[in-house]
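Structures given as structure tokens follow.
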Structure I
Amino acid sequence: MTTDFLTFQDTYQHLRDVLDLSGQDTARTARLLKKAVGEAYRTLSAASAWKYFDGETQIITEASQSTGTITYTHSSRVVTLVGATWPTTAASGTITIADIRYPIERYLTTTTVTLGPSLNPGANVAALSSYQYQRYKYLLPIEVGDIKEVIDAGQFYQLSRTNVRDIFWRNTITSTDGAPTEWAMFPSDTTPGRWELWLGSSSADARTIRLLFEKRHDNLKNFSTVSGTASVNVATDVATFSTAILTEHHVGSVLRVSTDTAEPTQDIGEYEDSADGDYTHVPDFERLVVAINSTTEAILSSPIVTPVTTRGYRMSSHIDLDVGPMRLYFMRLAEEAFMRLTLDGTEGGVRRTQFAEKNAHTAFIRARIADSKSYSDRIVGMGWNEGVSITE
């Protein structure tokens, strides 16, 4: 049984069909089709604050630490801890020595970390010196594009958004722990392309912080992968591939597995060319790839009923859109994008492009109406002004 997933290749095939490009996939046309799909995906995500793209996650704050004593060796910039151990996430934290806070550059071992070349004490710090380890920066999941709300789930209060300058100033001049009441987002300097959550203070204890966020939409990186065969283990939800083809770009892809060794198609089939005609090979099932164990093993989003071995398959990047008007709007955007990319300047070409733009605009209005109906505003209670509706 298949799920109604939409993929990069599905949209590509849609454009071939509706623009009558079947059998005309020259190298340039194929590139333009892929560009059109990518442009449409980015345009849609930026066109509105879609409620469908809201997500929830959480972080657990780290409690500050001052147990034991430290020695700092300036020649190697190594801080050695005696009487306690550094957390494995220490590279995201700071250490206060003689009332000055320094960011930790690298975790080495349970008892050693390094400081940066420019932010350090500048000279040796003698053994048996006191210290304080704190953390106020937390790397956010890759799917977080923007944060809408931050809540302390244990104490049930809302943290206020502020600017990075205030948080930088507060955490630079003071090493006092407390219950964070403010937050900001800042691009990570250790993991390019990811955001960090900066809290207004470090925590004296571990706290559960819940976040409501708007999902980001990365570039579509996997057009189609079909090499070899796939087998799926029911007990572990692991797909094993006969060839070493998996990379991080396959995370988030849809895996369609055939009923035999032939490559599966969409449920509606595909049109190859005038010689081959329509080709339909409905998949046995499809799942999302949520993680990669190795170049030959992937973890799937949900279990299957019975194990399968040496089946044909296809993987392509998932385009996560609400089924209905939002998906139709995306298809109209892709059609419009391809028309603009191939505009030849003729009167007929201009008219077709204008018609595609009009269709996309109409589809946008319908998608916004459907999105606002499906996901109503929430009414918040304790911890805020009771009965006040939070809206965009």
Structure II
Amino acid sequence: MKLQKICTTSSMLRKKKTYFTVCAILGAAFILFSLLRFLRPRPAETYWSINAKWEKIISNEINQPGSIRQVDASVVSFMKKYDVPGLSIAIAKDDKLIYTKGYGYADVTTEEKVETTSLFRLCSVSKPFTAAAIMKLLQEGKLSMDTKVFGEEGILKNDFGTLPYGPHIKDITISELLHHTGGGWAKGSGDPMFINPSFGSSQLLAWTLNNQPLKNVPGTTFQYSNFGYFVLGRVIEKLSGKPYAAYVNSAILQPAGIADMQIGGSTKKEKKNNEVTYFGQFDDPYNFNVPRMDANGGWIGSATDLLRFAASVDGMAYKKDILDSSIVRIMLMPTKASPEYACGWGSKNNFTDWFHTGGLPGSATELTNTSIGFSWAILVNTNSGKKDFYKDMHSIVGNVIKDATTHWPDKDLF
């Protein structure tokens, strides 16, 4: 209808028959494109919606002993609204794990159910782990927030790309990559992490330095950058002398009591033991180079894993942190150019609440810490792409906390 309106208006104003011809061609092309997109072969994982069998499984799950009625109702409402096959949730209070539960299908084909130990893609919730690893290196005196990344004075020296580097690349600091103020390589169209999928990490880093110049002076503008955290992964490798995942495992995961987190695979054949199957609602969930996204979006883990991590870096007195309190303060410090994003964490209420979300086709994640002592993790094996999806996912627990009738158990499941 919009196209017809444009065509009619153009013909009335300009009285040129050629516009009718152009509009007819464009209209036919759009219809053909739509038909081809609809008819093209798509993996089975892109087709799923709530059905009677799922309803029966959910009915059984919400009647299990120990269930919290308000949490169940909030979760199921969200899942029905957005056709979510499976969801895992964990809730903590004052660093005690007080509730954890799996809902629905880990795999709709096999009818495997989500368990509390099921592993999901963490997507961008991988970034807090990378930031924590950088903080650990800061604590060990191996870098400073102002340390340069590229060039003769930088950690990565001239190891990648062709010299001379483009303007300001040698000015980028560790702090600027952590705060997404590195000057370029923003998410969206042209995001280096989603192009050249056949490139390995070194090849991608070199290609990006050579072909994608910075758009801004480093430190002046916030532009969320997946590639920036990918670069931080290479910094971790250079300073630790270990592969990225190996260092994070030894420095962050093991001290936090996390054993099952790992870097995920790209295809369904590469699915790890106990990992869920992903169901895309707008694109193929198995069309990404996930291992290459290690430091910016490659981890898989459980909801309980996320809360073990949160309890280990939150600066609260209930459990011993793996980072010194002074380092935690640096981690949660925004900059003038990034007032709502610190080092691997976004903020609400001036950093009294801090969080991160993540998403890919077939995946959605959230990890939240609040000033009132509640923290929670939600992992989903689909992503609707609809406007209020993440807002409603956040409200799953937020609304239950506000409900005065909710009775929270006094226990620690960690």
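Descriptive notes on the structure:
- Comparison of I, II by distance in nm of label points 7 Å out along Cα→Cβ at positions 82 and 290 - largest value held by: I
- Set I, II, criterion FRET efficiency 1/(1 + (r/R0)^6) of positions 58 and 330 (r between Cβ atoms, R0 = 30 Å, to 0.05): the highest-scoring structure is I.
- Entry that produces -7500 once helix-only ellipticity at 222 nm (-39500 (n - 2.57) for each DSSP H run of 4 or more, over all residues; to 500) is calculated, selected from I, II: I
- Structure responsible for 0.30, with FRET efficiency 1/(1 + (r/R0)^6) of positions 130 and 298 (r between Cβ atoms, R0 = 41 Å, to 0.05) calculated and labels I, II on offer: I
- Identity of the structure behind 2.4 (criterion: distance in nm of label points 7 Å out along Cα→Cβ at positions 226 and 354, calculated), options I, II: II
- Value 19, calculated as relative contact order in percent (Cα under 8 Å, 6 or more apart), assigned to which of I, II: I
- Given 3.2 for distance in nm of label points 7 Å out along Cα→Cβ at positions 50 and 186, calculated: source structure among I, II: I
- Origin of the derived value 1.08 (Cα Rg over 2.2 N^0.38 Å; candidates I, II): II
- At a computed 18, 11, 10 (semi-axes √(5λ) of the Cα gyration tensor in Å, for residues 178-217 alone), which of I, II: II
The numbers here are math on the coordinates, done by the rules we state, and not lab data. Note that the structure is a prediction, hence the values are computed from the model and not measured. Cβ atoms are built from the backbone, for glycine too; each structure is taken alone.
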